[in-house]
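Enquirer: Have a look at these structures, which come just after this line.
Readers should treat all values here as calculations from the given coordinates under stated rules, not as data from a laboratory. Fair warning: this is a prediction, and the values are worked out from it, not measured in the lab. Cβ atoms are built from the backbone, for glycine too; each structure is taken alone.
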Structure P
Amino acid sequence: MKMPLTCIAAMMIASPALAQDFCGGSGTGGQWIGGTQDASDISTADAHREQLALVLGETAYVGLFSLSTPTPVRIEAAGRGAGDPLIEVFDADGGIVASDDDSGGGGAARSEIDLPVGTYCVSMKSYDDAPMSAFMRIGRQDQEALTPGTADGSASDAGGSCAQARPFGDLGTTQSVAVEENGFLAFTLGAPTALTITATNEDADPTVALLDDAETEIASNDDYDGLNARIERSAPLPAGDYCVSVGAINDSSLPIDLTIAVYDPVAALAALYARGEASPPLDGSVDVTDLGPLQTRMRKDLQLGPDTMWFTVDIPESSLLLIEAVAAGDDGDPWLVVFDDLGRQIAINDDADDSLNSMIVTQVQAGQYVVGAKQIGDDVQGFVRLVLERYVPAK
């Protein structure tokens, strides 16, 4: 029997029952895909589980599911109308095990992956930050699919095959891949190993897929960091033979740098902080500038690059908080994010008022908040004026 659809606005604040700390905080405010925790065990579900979500702006809808036995799952997101969803799948510790943009076909996202027992969180966002409504479906790979799937822009576009793969070499090294010649490379794990696999060249817009010795896809990714692709397997893969397939959406004649390395949880967490996807700890291990109490207005000039610069600000009472990042000159493209002191994302913005400048307006309670600012683009190192203002109701 088909499960009823639940329409949920991603901008809404989760009820206390749903605001548990799943997936290292990535599942905060998430909704069980089957409506309840028991009904969201995909290993035992008699059919796929599906919800319809309204995603507004740069917010994300988060679906939760669990597995009581190791299970090959299919995770999909399909927008209605012109909606273009992208998905990221997090394990119980907050590590990304899969992400995808267009592998479902027609702008839909799709990932097929074998997962061990555990609880998982699926974050669904709008690719261009435009409001959209979209279906999220999670099921086993033997159950009905939501999307047709496509080879366009997927790793199957790579020339060659796993049988023709050339040896990759030592883990931790980088090889240049010519997709139109042979986008397949093989490697062997002598012991169970967690891996990070990256494919880099934004002009090519690479895709990457990890396959076992039977050429069964284990994980794939399109856009993880800008247009570059990355697979992070925080759970060790068994010893054995593997194959990596690299494709290119834009230009298969361009070389793509492929790196296969042992997964480093410290480096993975640092990368999250650098991208502004998680709030850094305030223990001194990450450079955070304390701006002190915000009474009415403060201004700070910064030189920003692609790595997020972090600040804390103290709000003395319930207020309307306005933060602007204004580029000096025409080349800057600043980006902003705000977290509370528990690491929950409060607001995020890239472009505001038909410009490349950023602005956040959000109501906050008294407390300390963490503000992140960066530039969009790998080569941008520009000056930005950061302005914070606080407003309270008239008395």
Structure Q
Amino acid sequence: MKAGIVSVGTELLMGEVLDTNASYLASQLPLLGLDLQSIMVLPDNIESLAEAFGQAWRRFDVVLATGGLGPTQDDLTREATARVLGEEMSVSPELERDLRAMFAAMGREMPLSNIKQATLIPSARSIPNPRGTAPGWWVERDGRIMVAMPGPPAEMQRMWEAEVMPRLRAAVRREAVGVRTLKCLGSEGEVGEKAGPVFAMGNPALGIYAKPDGIHLRLIARAADDAGAAALLAAAESRLRECLGHQVWGTDADTLEGRAGALLAARQLTLATMESCTGGLLSAIITDVPGSSAYFKGGFISYTSEMKVSLGVDARLIASHGVVSAQVAEAMAIAARRRLGADIGLAVTGVAGPDPLEGKPPGLAYIGIAAPDGTRAVEGRYPPRRVDVKRLVVTHALHLLIQTVQAAPGGM
């Protein structure tokens, strides 16, 4: 079945707001076996909306719209839908009652303009929105489905997950669809080459994507039933793991910090950090994981050479190689490990920019790791934009940590 997405809002076309709703929905449709054919972004103009909605209604089996359900004059998704279907809008007494009760619970009187959020057409059913004042519309007619959801991402995603996706699954399911994502270390080209045998399978279909936390391999299996789809996914995942080995660090909703923490906890290992160019971001990300105090002993933000030396880094190394060097990164990792009595020390030093440091260019960084079975440092060269350098160094530091713990002998 074919689907189209319509994102409504002049602010999207002006670049004031990023259209994350469309990308989110696009990632969800394969789970339902829906083939996305088009994404349209439209202004808050009734003529443009009616023309686009009409085109989508004729072309696709399922149309998903986000935005334009607010109470103001330029919120026109309902009006455009009604015009396309040739139906009249009217106020639903039940929706009006619920809306007034929502405002009363907030201690406010409902503005008159909000009454439009309580309207329906004969072909539409209301979709609850506990996170906002705008209920959605579920329209089903002539063998087609149109769903209108609110624009704020938190409202839209909750409505999709709790209300729309289950209804669509029941309405459109023609086959079982299974999805699995493997998250990997390495470059896109390298991972793609190793995954070649699974590309050739055809079913599951395999997609490869470069993401901020590494390379994602997404498997989509189609079968007559759930058991068949699960079997196809299991076989393909097993083959990918054979091809990639320890490069696979996680699956589906796993995060780098969560996976690193799980590995450390499973092996009863502790971690300490020392950061220069990332200014505490590495420790902040590590401690985003609930229960991280079980394995994370703490970290140092050592922005000056003097502080590095006070923590145990040899001043002669800094004088000989510079603060941004593999040697100093290793020494920082060793010092963090020793000072806090941890099993593993992880350290970062680099040039976040925008200016060079010690004659070294922005974007150059070194990540050091000290563990019972050895110490090493890796060099990284990143786009010379301060915020990107900090984020990418943290990502690669967590990669190195995962790689080190996974590859180590049992229990280290």
Structure R
Amino acid sequence: MPVPSNAGSHRRSRARRLALPGAAIAALTLLSSCAKDAPQDTFQPKGDNARNIDNLQRTPFYIAGGVFVIVFFVVMFCVFKFRDRGQKIPKQTHGKPALEIALTILPALILIGVGIPTVKTLFMLAKTSDTQCVINVTGQQWWWEYDYPVQAGCGGITEPIVTSGEFVFPAKMNVLLKITSRDVIHSFWIPALNGKRDAVPGRVQTLRMEADQPGIYAGQCTEFCGLSHAYMRMDAVALDAASFETWKTNQLAAYESPADGTPAKTGESTFLTQCSRCHQVNGLVNADGDPVISRPDQYVYSGAAPNLTNLMTRFDFAGASFDLITDDCRDKLWSAKPADFSALYLKGVTPECFDPVNLREWLRNAPGKKPMYADPTKLGPTDGKTRGMPNLNLTEDQIDQIISYLTERK
């Protein structure tokens, strides 16, 4: 009686063994293709500091990649060539001392070869003596605040400028960022311009940054800092020298109250009663003509809230997580050529580009759009203060009024 052939089962078994490596190679190929034109791609440096990092990482990366490929195929060869077929266990022998010594010395030499340029690059990145502009950066749950102190640098700043989400600086200029935190540890990272720097409460970390060309560069907090960590982003905006001067002038322009009888004027009153406790608008006065100074320290656990002066000169809000403009206008801004970018950015949020959907949803229920805490009834030791913006339970009319007011602040 003929014995059934096992050829088919062997082929199926081999196919199963090949499926996993094949899937891994396909996944790696797919992921590598996704990196093209990625806004946070470390292999596309756009400044001196990022270029130093890129020059350091490429050689070890390619060498490691080559080693991975060689090891992968050697292992696969051994798995298939010497797989168990019921043969006897081979004779066991001790290793060869010459080979063991060689395999100890070789990695040590590789580490030395990587270590020397690494230390050199670290010293280059730590250099701050050649910076010409100072910007204070403060991380908090879950947004970044940028403070431009009075200084001779940055072309001269005569009054402090405070903003959030987007930090603006001159292109082709070394900028010194002084980074800290108000609450927990965050990490500041603009991949196209420099490496990471932790924002630590009670400490100031320095980071030099430079952009070769005007443009907008995306970043992300890279230290898990709470429930909305993934929504803590930042945009670095590099402008040409003349446009940066214009931007400073716009930020320091005197406050102009909306005309009487307009929706924006009604919105100003609504903003005063609903928002001014935490959010500062420079130049805003109350009915008695006294300056309105926000006191977020009395209401917010972190003690701070974004300054909304000239909000519509920015293109996003709430930790650079949500856009103020349509997708088409956003694509146009992000893909603008360096020669055209500065003029386009200075236009701010124009009426034809303004998209109120995100802002309206935010005012309607901020914690629902960007989680602030797991359970608002169990805040812990916060003395009743909120973590982030609470739900103000605004009416639709109040939301319309506030939006009318904010769209004039540019």
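Enquirer: Given a value of 74 for volume of the Cα convex hull per residue in Å³, for residues 115-162 alone, point me to the structure among P, Q, R it was derived from. Don't skip to the answer; put the middle values down first.
Expert: Working: P: 156; Q: 74; R: 91.
Only one of P, Q, R returns 74 for volume of the Cα convex hull per residue in Å³, for residues 115-162 alone, namely Q.
Enquirer: Given a computed value of 50, 27, 19 for semi-axes √(5λ) of the Cα gyration tensor in Å, which structure among P, Q, R does it belong to?
Expert: Q
Enquirer: Given a computed value of 4.3 for distance in nm of label points 7 Å out along Cα→Cβ at positions 75 and 131, which structure among P, Q, R does it belong to?
Expert: Details: P: 2.7; Q: 1.6; R: 4.3.
Only structure R yields this read-out.
Enquirer: With distance in nm of label points 7 Å out along Cα→Cβ at positions 59 and 363 as the yardstick, tell me which of P, Q, R scores highest.
Expert: R
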